[in-house]
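Input: structures, listed below.
Coordinate-derived values only; no laboratory data. For clarity, every value in this text was computed on a predicted model and none was experimentally measured. Cβ atoms are built from the backbone, for glycine too; each structure is taken alone.
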Structure 1
Amino acid sequence: MASSAQRSLASLLVDLADRTPAPGGGSASAWAGALAAALGEMVANFANDSAAAQEAMSLRAELLAAGELELTSYGPALEAWRLPAQDSSREARLAAALSEASRAPLAIARASTQVAELAARIAEMSKPELAGDAIAAVLLAEASSRAAARLVEINLAQRPEDPRLAVVDELVERAGTARDAALTSRKPP
């Protein structure tokens, strides 16, 4: 099967709507973050800011790669859940699988937060006619970060001491700060 980046949006949405475990919320979060990065890249290109455009392009690629990883990352957790309750290895396998399944959404939350921060900076310098696109990028990226962070929190619910929980809290806060900055700097007339 072709990678998500090589498929049409219509095809991805059909797969997302299908009654299968993947793609699911993690991949959808990655795709939303990649869309946000592409919007930020477009606005940076119009502003002739090649460094910001390059950073957005890199983040877009990172998010697409994390979305691909997410397609298979939850499989081991599903396998562990299907083990008989009396299987002595079930709890340990499930905990390990959920911990591992947190890697992709953490990467998505991290990259999407970076997109939100970059797009907020781009929004400040963008032409008025492109500010809406830059703000849309910030809002999509924030939503992507929040959704992916929530997946990490769900996966690690039985591990309240896991340091990744503090990391996702900080990422969500940063994405929210970027949103506030973009909305404040570009209020409608």
Structure 2
Amino acid sequence: MIENKGTIRLENEKLILRKFEIPDCKEFFEGILQDRKLQKYYMIPYKNELKEAKIFLENVIKRYDEDGFYCWAIEEKETHKLVGMINVPERNDSFYSCEIGYCIIQSFRQKGYASLALKMVIEFMSSIGFHRITGGTFLENEISGKVMENVGMKKEGIRRDEVFYQGKFHDVVEYIWINEE
């Protein structure tokens, strides 16, 4: 049985995964919502104005009252800077499965933070009862595939023309982690 706990604080030696707060708005807006390179692969809407980012975050914050809502701000423990976000956009409690998505702000990429955060969330989701944890990435986003492989996820296959995004169809590489306990 799944024991949904919602977005609770998770920590390791380098990162804090926590709920978003309104003071995160500027870093979130500049680092994620305005990063065209990030949006090439991570499907989050581009925002032109800071007030749009605030509305986006307010909607996320409202959902924290739901036990089954999982969306973390990734914070660097040493500096308390926002590094990115990681969430569970899809889950099926009846099948004990969920999908994890993540993105890292450009200035924090290539530091291992995506792998650390993903490992933390996989461990948490498996501890509350999820058996099958997946992640998908556009075929051309090889770096994200390597992140998933780094934490022990296995490439399961390619779903051809799975997503229509930014005016074209994209193949999605599916990665999977199975709770073998």
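Tabulated results
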quantity	calculated
Origin of the derived value 26 (relative contact order in percent (Cα under 8 Å, 6 or more apart); candidates 1, 2)	1
Rg and Dmax of the Cα atoms in Å, for residues 6-109 alone from the coordinates reads 17.3, 62; which among 1, 2	1
Test item: distance in nm of label points 7 Å out along Cα→Cβ at positions 62 and 102 calculated as 2.0, pick one of 1, 2	1
Parent structure of the calculated result 0.75, given that FRET efficiency 1/(1 + (r/R0)^6) of positions 70 and 150 (r between Cβ atoms, R0 = 25 Å, to 0.05) is the read-out and 1, 2 the choices	2
Which entry (1, 2) yields the derived value -7000 for helix-only ellipticity at 222 nm (-39500 (n - 2.57) for each DSSP H run of 4 or more, over all residues; to 500)	2
Parent structure of the calculated result 0.60, given that FRET efficiency 1/(1 + (r/R0)^6) of positions 22 and 78 (r between Cβ atoms, R0 = 25 Å, to 0.05) is the read-out and 1, 2 the choices	2
Winner on FRET efficiency 1/(1 + (r/R0)^6) of positions 86 and 126 (r between Cβ atoms, R0 = 25 Å, to 0.05) once structures 1, 2 are ranked, highest first	2
